[in-house]
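**Student:** Next up: some structures, all given as structure tokens.
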Structure P
């Protein structure tokens with residue numbers, strides 16, 4: 001194996017379902033990502049600001065601050081506005097997708113998602129993330 005000196009992409013998972021978080025965390029780590037986790041949006045927002053991950057993957061349906069509002073807050077906060085956001089949710093109506101994209105999401109995936117689909121989305125939003 002060739003040693004690569006670049007650090008792994010840091011991903012923040014935000015979902016109030018601990019089973020979903022653990023499953024995704026395991027699969028993403030297996031694919032070489034550094035993974036931070038939060039089980040609510042408030043903790044997730046603080047982690048996004050403190051740890052500045054390259055990508056946030058978050059659920060829409062969460063208590064207090066939902067994924068749409070989380071996305072809007074990230075995209076309007078100067079320090080973290082360049083973080084790519086992938087909404088990963090069971091909400092699959094066109095109206096839900098429209099709202100997510102209007103709030104600034106870089107990708108919108110519907111649960112259940114297979115890992116290959118998620119990895120493709122990460123690759124796409126990650127490559128567009130380096131357009132400084």
Structure Q
């Protein structure tokens with residue numbers, strides 16, 4: 001199930017686009033994705049880690065936290081998620097999000113980041129050769 005905590009950051013259309021991207025990401029990767037856009041309570045990384053720990057299945061979860069006023073993006077991955085998403089792949093997704101944010105596209109950046117993380121986490125298809 002898609003989970004987005006955003007306050008008033010997005011229109012209903014943008015929120016629907018983000019929800020759709022999360023559902024698609026979960027189907028592709030078999031991980032659970034959540035997005036939080038808003039002010040962090042204290043330092044962003046510990047705040048993101050607390051949010052991630054409170055998720056229903058943190059080991060299988062990927063949490064994206066975007067604090068627009070602080071211009072900070074954090075991605076927290078659980079143990080199972082880290083098996084298919086390494087730090088470099090997460091950094092690439094963060095860079096893609098930051099590029100969109102810098103161009104003024106907050107919703108598009110979130111969608112792009114979710115999609116990129118899901119693609120990196122996608123299980124490779126097995127090909128049988130004789």
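Read-outs: derived from the displayed coordinates by stated rules, not from any lab. Only a predicted model underlies this, so the values are computations on that prediction, with no experimental measurement involved. Cβ atoms are built from the backbone, for glycine too; each structure is taken alone.
**Student:** Assign the value 1.5, calculated as distance in nm of label points 7 Å out along Cα→Cβ at positions 87 and 111, to the correct structure from P, Q.
**Tutor:** Traced to structure P.
**Student:** Of structures P, Q, which gives -16000 when helix-only ellipticity at 222 nm (-39500 (n - 2.57) for each DSSP H run of 4 or more, over all residues; to 500) is computed from the coordinates?
**Tutor:** Q
**Student:** Taking distance in nm of label points 7 Å out along Cα→Cβ at positions 55 and 103 for each of P, Q, which is largest?
**Tutor:** Result for distance in nm of label points 7 Å out along Cα→Cβ at positions 55 and 103 over P, Q: largest is Q.
**Student:** Once relative contact order in percent (Cα under 8 Å, 6 or more apart) is calculated for every structure in P, Q, which label goes with the largest value?
**Tutor:** Q
**Student:** Please state which of the structures P, Q yields 16.9 when mean count of other Cβ atoms within 10 Å over residues 31-38 is computed from it.
**Tutor:** P
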